[in-house]
Structure 1
Amino acid sequence: MPRSRLSGSFSTPRVDVVIDMGNPVLNVAVDGFIKIGAVAATRAAAEDAYHSAKSGNMSFDKLEHSFKKMCKEGAYWGTAAGLYAGIEYGAMKVRGTRDWKNAMIGGAMTGLVISAASSHDRDKVIMDAITGGAIATAAEFLNYLT
């Protein structure tokens, strides 16, 4: 019985923006902010475009609301990513090694800071720090598998 296979490789386009802040930690944080912020803003735009197309209704007010949502989502997720990237990089430099513990430290500190900025419940802040550390550590372990 004849068989066929698809062979080849797929690659994604790569866009690198270099902004030199004069400090490697700040460079990493700004890079994370820009990349993830752009992804979050694009997701918000795509979601709103879908809802507008589905309803068949597009107005200046909806466009303005969509733009504000893009900015808000981009700023929120960009801040979280920049904070995580900067803390993880800083932990790597302080500890002198690159391993999963840096991701755990970065995730826990990012969860702690973001939660503390939006909540005054101590238990919630601690749980968010634990969750952030766990998610970052799991993501790092998954990176080692691939």
Structure 2
Amino acid sequence: MCMVYSLDWTPEKNRIVSASQDGRLIVWNALTSQKTHAVKLPCAWVMTCAFSPSGQSVACGGLDSVCSIFNLNSPTDKDGNLPVSIMLSGHKGYVSSCQYVPDEDTHLITSSGDQTCILWDITTGLRTSVFGANFNLGTLLTC
């Protein structure tokens, strides 16, 4: 049995995505408790997951320092696996959280153990903004 590390609801609250250390994202119909997708991940060590605002895709990240996005409407491969739509690489540490910008399927923000957050343009796979790279916590702590 594997520990579930993260979950997220669709905006309509009718589906849930869960991420666990078994190397799969599971999409659940919240009304029937039935699995609708079991997404095999490129890296089993996942820590976070999120539904896009439209509910058409899911994102996840973890110890591989990458945020992977899967389009739930994509055809599966010959083994029944859903292919990765895009991999967002740029963190120097594990991805601890990911969240879509509200009402936008095109932008996502990730946070990392490298003490940065990155805003991504999913359509291009490029970083839009990096937060925290030069942030001096010492100035925040002085009164």
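Bear in mind these aren't lab numbers, they're just calculated from the coordinates by the rules spelled out. What you see is a predicted model; the values in this text were computed from it and never measured. Cβ atoms are built from the backbone, for glycine too; each structure is taken alone.
A value of -500 for helix-only ellipticity at 222 nm (-39500 (n - 2.57) for each DSSP H run of 4 or more, over all residues; to 500), calculated from one of 1, 2, originates in structure 2. Can you spot which of 1, 2 the value 10.7 was calculated from, given it is Kirkwood radius over Cα pairs in Å, for residues 90-129 alone? Structure of origin is 1. Which one of 1, 2 has Cα Rg over 2.2 N^0.38 Å, as calculated from the coordinates, equal to 1.08? Label of the source structure: 2. Among the shown structures 1, 2, from which was the value 15.6 of mean count of other Cβ atoms within 10 Å over residues 66-73 calculated? Only structure 1 yields this read-out.
Given a computed value of 15 for relative contact order in percent (Cα under 8 Å, 6 or more apart), which structure among 1, 2 does it belong to? Answer for the origin of the read-out: 2. One of 1, 2 was used to calculate mean count of other Cβ atoms within 10 Å over residues 18-25, giving 10.5; which? The read-out was computed on structure 1.
In terms of FRET efficiency 1/(1 + (r/R0)^6) of positions 42 and 122 (r between Cβ atoms, R0 = 25 Å, to 0.05), the structure with the greatest value among 1, 2 is 2.
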